[in-house]
Structure I
Amino acid sequence: MENELKKTPLYNWHKQAGGRIVPFAGYLLPVQYTSVINEHSAVRSNAGLFDVSHMGEIIIQGGDALDNINNLMTNDFTNFHTGCARYSLMCNNQGGIVDDVIVYNVGDNKYLIVVNASNKDKDYNWIINNVRGNVEVLDKSDETAQIALQGPNTTKILSRLTDDIPQKRFTAILDGSIQNIKCLISRTGYTGEDGFEIYCKTDDATKLWQMLITAGETFDIVPCGLGARDTLRFEATLPLYGHEMNDNTTPLEVGLGYFVKQQKEDFIGKRAMFEKTNNRKRIGLKLIDKGIARENAEVYVDNIKVGETTSGTFCPSLGGAYAMALVENRDYNFVEIDVRGKRLSAQKVDMPFYKRSE
């Protein structure tokens, strides 16, 4: 089984550093080095480094690239300048979510789409089957490494290595250089903290990773695994494909309507999405009773099932257990969650659960 799984360019570093390796999205990746809580706390207070080279990178380029991006994506990319990044959903013909992605305008009728690792082949085939006109689609995933530097001290760390630092969120230095390693440096992340996602050639990944570790030693930077990445994104209530969304959920149901631009003339899934009655919505819950509600736990109000949890865990920054749930579209205050046959009381709370201080 292990021989069938892919390894990122940093696999040997993770092994030598004592990372506990697990299968994830077709790759062997570290779930943690020391403990999830320690790594989580480091990102919230100082800085952490993540290997996210398992993510997919797809290029769409050509004279009709913009028209195709606008047709594939729910967001509007008409006024989308070179060096900008934008979050979007990509939907199927029924309005369900094929994937959530980050799109970069990398210039000259050329766009970089960063997709979830587990969806890479599905996304690539979906794009290939739905583009039209003068356009070329290229899968660059195997030749691209991605490293995420996240936390409040990340600008100080990166400035020790380069002057190529994007100043605004969701912008990127396309032709950046970190100690002569060519990179795309983006001010984005999946943790709820300030930080950067850095793209480079796979051959440069280990050298770049070690340089970032060395530059961050003063700030107690730590390498982080999948466990902390999940608790960090969960506290910030950032949706995860396969949990909060899938091919059968629409962006409107999961609270991502802001990224659906209805004024666009058309995009794949638009008509179906807006013709549907939105009978479900995503909500945040804080557990009152002791326990943790993981995904797929049934949610009840007055002994009537109203939905299921999509993610749930203990939040280190908040000192309590929380969950997100997809439930019937009505008002809630208190609910009960069935955790292994026991009903746990929970209260609806605002999302995000955690929001960094500016």
Structure II
Amino acid sequence: MEKTIRAFSAVLIAVMTIGSLGACSFKPKTKTENERVNVTDGMLPQAIEREASYIQKTKDGEWELEKAETLKWEILSTEIPDSVRIISTDDAKSLYPALDDSFKGQKATLYFRFNDVSGVQATVNKGGDGSSTMDVQMTGTADVVFSSGGYKTNLPGVKVLGAVINADGSTDLKVDIGQGAGVLKVPAKVKSAGLKDFMAAQSDTFITNESFKDLTSFSVASSLVNRGTWDEKIALGGGKLSPDLKWDKVDGATGYMVVMIDGNWLHMDVFTTETSLAEGAFNGRGGEGAEFVGPYPPRGSTHTYSVFVFALKGEPSKKSFFFDAGGNNINEIFNGLDTDKSGGKGNVLAYGRLDGNYTGK
């Protein structure tokens, strides 16, 4: 028995020694590659071409970046228009030093939507420590929503004057909110968002709780919505024209109920068997299923006027609502349309939605 144990131990030691020798015999490998990296988590979209050196320290181990030398650094200017960034901070004043001292140490969230940019030129400058910064010359505008400690303000048409992108990825964005040039000190990583996110942040009445989200949906379009904003034509203080609308035909539908709602305030109530409505087809009270009144939010307040189009299988149990009044709820409207005259459910086959914001004049 003792001989067997000694023999097994000898074999085990030999195996471990061979494995150790095999491990020791591996020499770290290196490689150098030219690569392009797109930076999408910063304030301005960028592309960096670099020469990168990698090392593999163990057999079959991961390749680790040792060093990288920037060969080319550029701004992707075509990706800036209509892009949305969400910036969160624990100190509003450090984000925008021009703010009043009362914002110092206050948490804040800023939604920044670029509208357009032009004349983009970038110059890379190297410091004495080998780090680089990029000076960006540009002109453009942006819409901004700033909220902090219960305070919220919409800043449309903010002027964008240029930027400095620092070595750590942070950006000093030069802006003018109507009080002269200032600097928005943006951290290296920010969140990208879509137009709907910006509209929801900008609005006081954006609807987010539809109970019928899982229903089949179709697209709804209007020439009077541009970049998420309704044209002045439809406003009560403008042309008072009902918007042109068009949507996809739904198989099995005998008609469509079109409503425009601002939170709980109903602005449009139209029934049609067609898949489009002409601009200006409705104005004021025209009786059940043929009514429209334009937006009239409080001065300076931004509301969302959402058009819902419901494709109906047959006549609904309810299609009369509180026109040009509060007390409406889009889920209750849906439930009334989804129930047919016999009390059966499933009368709504599909739906479409189109959102547009409007700010009171």
Structure III
Amino acid sequence: MTNRKLKNLLVTGGSGFIGANFIKYLFNKTDFAGKIINMDNLTYAGNPENLIDIDTHYGKSRYFFEKADICDYDAAKRIFEKYDIDTCVHFAAESHVDRSIYGPKDFIETNIMGTFNLLEVARKLWKDRNDVLFHHVSTDEVFGSLGDEGYFTEETPYDPRSPYSASKASSDHLVRAAFHTYGLPITLSNCSNNYGPLQFPEKLIPLMIMNIFEGKSLPVYGDGKNIRDWLYVEDHASAIWTIINKGQTGSTYNVGGENEWTNIDLVNKICQCAAELLSKDQGEIKKLITYVKDRPGHDRRYAIDCSKIKKELGWKNLTSFEEGIKATVKWYLDNLEWVEHIRKGEYQEWMNKNYEQR
């Protein structure tokens, strides 16, 4: 187990859902005393509002924002040099499966070429240094689909089924190749579905919460029996913090919530929580559930075996699903203005053009 000394930490995609929660976690829940540089191109899912509190307290002293595209090699190189980056935590990615089905080109460019650019900058500037680290954040979707039993482990063969998961699988391979070919110090993590505050409204859980509030239908793909393992975003942040401090260079760690739910059971649970918080009849809310045509290549089940990170690094989940889902539903209902700001941007334009036409 390694103990690294981190000083200048670059977070790509730090204004997005998981990246912003990770930055908040570092400032609010750890003893990290170095600088954090947030590199984000502020596309549809990147929202500066997510880190207003951090910028207010730490801006220009320990927190720095750089609007830049990870596909821009020169911009990435400038940022690495300007802040003397010794650690890169790479979240930035196109991440929604439905978007990848209807617009795969952006996923290839950002997830593959963007990751390649960052790796090239890191290996050329860091050269033979061993006091640096490139941590790549990936997904369990690269493993494909599970049957009724079994779990994804770090040794599970890759079998991506969508343009999104194929692009992430490719980026994973590039990161490992940089380690084996050039000796670039890397770690990599594959996580299960995240949930919590600040998640983009098109994702399953916030979509259901907002549709309940607005009295809209609750669309459930296929028979609703697809299974996902749900991980509270702050627990994911703590896992990444553990890996970049203690993880073995060149190693991969699976991060899961050990918390499997069928989609329909999850929607029913959200209905229950929302009914309690809104003082509405749960039965009436559940009448909004509508089964819709399944999406192409919809994987049946994901489930993560995260015993490696627990045994080797001492990480564990701290948030029960009951606690996490209630906090999440409450956060969205308490932050309707945030949701409205998101909807007025590129998101609504894209939805009108593509998503509603399915």
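None of the figures in this text is laboratory data; all of them are computed from the coordinates on show. This one's a predicted model, so the numbers in the text were calculated from it and none came from an experiment. Cβ atoms are built from the backbone, for glycine too; each structure is taken alone.
Some notes on this structure:
- Structures I, II, III, by FRET efficiency 1/(1 + (r/R0)^6) of positions 58 and 186 (r between Cβ atoms, R0 = 30 Å, to 0.05): label with the highest value: I
- Looking across I, II, III, the calculation of mean projected area of the Cα convex hull in nm² that yields 18.4 traces back to I.
- For 4.0 (distance in nm of label points 7 Å out along Cα→Cβ at positions 226 and 266, calculated) the corresponding structure among I, II, III: I
- Source structure (of I, II, III) for Cα extents along the principal axes in Å, for residues 82-121 alone, computed value 31, 20, 15: I
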